[in-house]
1. Among the shown structures I, II, from which was the value 2.3 of distance in nm of label points 7 Å out along Cα→Cβ at positions 20 and 124 calculated?
2. One of I, II was used to calculate Cα extents along the principal axes in Å, giving 43, 33, 29; which?
3. So helix-only ellipticity at 222 nm (-39500 (n - 2.57) for each DSSP H run of 4 or more, over all residues; to 500), computed for just one structure, reads -6500; which one of I, II is that?
4. Could you figure out which one of I, II the value 5.1 for mean projected area of the Cα convex hull in nm², for residues 36-99 alone was computed from?
5. Compute distance in nm of label points 7 Å out along Cα→Cβ at positions 44 and 76 for each of I, II and report the one that scores greatest.
6. If FRET efficiency 1/(1 + (r/R0)^6) of positions 68 and 140 (r between Cβ atoms, R0 = 35 Å, to 0.05) comes out at 0.65 when worked out from the coordinates, which of I, II was used?
7. Relative contact order in percent (Cα under 8 Å, 6 or more apart) was computed and gave 35; which structure, I, II, did it come from?
Structure I
Amino acid sequence: MVKKDAVVSLSYTLKNAEGQELDKSSPDQPFAYLHGNHQIVPGLENALEGMLVGDKKEVTVPPAEGYGEFVEGLQMDIERSNFPQDVEIQPGMQFSAEVGGDNRVFTVTGLEGEKVQVDGNHPLAGQTLHFNVEVVEIRDATQEELQHGHVHGPGGHHH
């Protein structure tokens with residue numbers, strides 16, 4: 001059963017409200033995570049609690065329980081001189097920076113002269129997420145996995 005500190009392997013498809021596919025697990029490699037350790041969005045983690053191997057579920061996750069609401073103030077222009085000179089800046093690149101005490105991941109959205117346009121919102125912020133999940137495997141986490149707080153081996157954090 002899916003419960004705290006179980007290693008859960010999922011087969012999943014993620015679509016947005018318009019039905020476009022955003023992400024999915026690869027057919028030969030389910031996605032493995034350590035349940036109850038905030039590795040997946042809270043709305044999905046809560047919905048999986050108590051499921052058994054072979055169970056399938058459609059889960060709708062609102063922004064507040066997914067990647068958060070879209071925040072306008074996180075889109076900004078940064079001087080090119082703030083970035084390392086030896087790095088070629090391209091749209092889609094990601095970096096983390098501290099904003100108001102929180103570490104946020106920013107994505108470069110564009111370049112204009114000496115200005116780099118960035119967005120600190122997660123690409124899926126503000127979106128309602130539609131997961132179609134199937135529990136493929138459940139096992140107890142090893143002591144090492146519990147200490148590290150993530151899964152080792154196939155489908156997990158370390159490849």
Structure II
Amino acid sequence: MTELSLAFALQTPADLPAIQKLEERAFGPGRFAKTAYRLREGVAPELSLSTIARIGGMLVGACTLTRIAIGGAPALLLGPLTVEEPFRARGVGEALAQRSLDAAKAAGHGLTLLVGDPPFYERLGFVRAGFGQFVFPGPVDPGRILFFELQPGARELRGLVTSG
């Protein structure tokens with residue numbers, strides 16, 4: 001990753017169109033049918049916690065955090081985490097996610113939840129959720145539900161996951 005001359009920053013409203021195009025290239029139109037995307041519908045990302053990576057003026061990656069609730073308690077949803085194809089497997093995604101998690105912890109948030117690839121996210125410290133711990137409002141593979149405890153005790157959250 002060091003040879004790429006990456007610059008990391010917080011997302012701004014001006015970045016959102018480029019981020020949406022990146023997500024379109026990475027995940028295609030089927031992404032909108034996924035439950036995690038449905039939770040984010042109409043909810044603005046937490047720009048103070050969401051990060052981007054650039055090389056020069058080119059956006060090469062983005063990690064978005066969005067407010068959700070779990071059983072009525074506030075939490076965050078990580079995703080999408082997107083990196084341009086030529087820059088994958090170089091640590092860009094990990095660096096983006098870590099910066100967003102660090103910002104969320106510093107801001108006092110308790111828990112970050114996601115639906116994603118366990119081997120990738122477990123390397124970052126995410127833990128697989130217990131069966132039935134988090135109930136999504138649509139279909140989700142329970143083996144892909146992971147969480148990251150930002151504050152002690154937050155791992156005890158349980159219940160229905162709703163838009164924040």
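Every read-out reported here was derived from the displayed coordinates using simple, explicitly stated rules and does not represent laboratory data. Just so we're clear, the structure is a prediction, and the values are computed from it rather than from any experiment. Cβ atoms are built from the backbone, for glycine too; each structure is taken alone.
1. On the way: I: 1.4; II: 2.3.
The value was obtained from structure II.
2. Details: I: 54, 38, 31; II: 43, 33, 29.
Structure of origin is II.
3. Working: I: -2000; II: -6500.
Checking each candidate, the match is II.
4. Numbers: I: 7.4; II: 5.1.
Structure of origin is II.
5. Values: I: 2.9; II: 1.7.
Going through I, II one by one, distance in nm of label points 7 Å out along Cα→Cβ at positions 44 and 76 peaks for structure I.
6. Values: I: 0.65; II: 1.00.
Here the read-out was taken from I.
7. Details: I: 35; II: 24.
Of the structures listed, the value fits I.
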